[in-house]
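Just so it is clear, none of the values below were taken in a lab; they were calculated from the coordinates. Owing to the predicted nature of the structure, the values given are computational and were not obtained by experimental measurement. Cβ atoms are built from the backbone, for glycine too; each structure is taken alone.
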Structure P
Amino acid sequence: MKAMELVGLNMKWYRYQNGLTQEQFANKTKFKMAYISTIENGDANLTCKNIDNIAKTFGIKVISLFDEKTAKEAKNLPKRVDLYKSKNV
């Protein structure tokens, strides 16, 4: 898996674990919502500053955004966070 895809999938994983929609996460990071989608799709070539911002927002270490195990699990998440929350309540 390429680095951009790893970061995107892990960001999605942590966003879901925190019960955040893309819009809510965009507000927390000050990114545009379309950029959140681009990152999660593995199409964004992120700067180190943006990777630091993402990790800080989730309260995790940067290395966690490069974890292949959680990235693979993120591939199975539904398209919408509210669907995930209703399954795991």
Structure Q
Amino acid sequence: MEELLYFLRTTLYYLLWVLDIAMLMRALFSWFDPERSSRLSVFLYLVTEPIILPLRRLFERLNWFQGTPLDMPFLFTMILIMVIQAFL
């Protein structure tokens, strides 16, 4: 049982790590390809947006950070992923 928990914890940690890398790549690509004209930009958007979307909807509903130049739901999602990784 302990081996299974270790396997699940390690797998989740590395999946979050891959998601973290994908989000960093999305942030970089947003500077160089803001229209998402490349296939990699579209792929990164499709992989990361479902993770960001719940916070994006929450922030829009509560009218938080509406006018800031930064994508705050993206930033908070990154922080949340890092916190979860720290607990694993």
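Taking -18000 as the value of helix-only ellipticity at 222 nm (-39500 (n - 2.57) for each DSSP H run of 4 or more, over all residues; to 500) derived from one of the structures shown (P, Q), identify that structure.
Among P, Q, the structure yielding -18000 for helix-only ellipticity at 222 nm (-39500 (n - 2.57) for each DSSP H run of 4 or more, over all residues; to 500) is P.
Ranked on relative contact order in percent (Cα under 8 Å, 6 or more apart), which label among P, Q comes first with the largest value? Don't jump to the answer; show the numbers that get you there.
Values: P: 44; Q: 35.
Going through P, Q one by one, relative contact order in percent (Cα under 8 Å, 6 or more apart) is largest in P.
Assign the value 1.1, calculated as distance in nm of label points 7 Å out along Cα→Cβ at positions 30 and 70, to the correct structure from P, Q. Could you put the intermediate results ahead of the total?
Numbers: P: 2.4; Q: 1.1.
Of the options listed, only Q reproduces it.
Can you tell which of P, Q yields 1.05 when Rg/Rh (Cα atoms, Kirkwood Rh) is derived from it? All intermediate terms of the calculation are to be shown ahead of the outcome.
Numbers: P: 0.93; Q: 1.05.
Comparing all candidates, it corresponds to Q.
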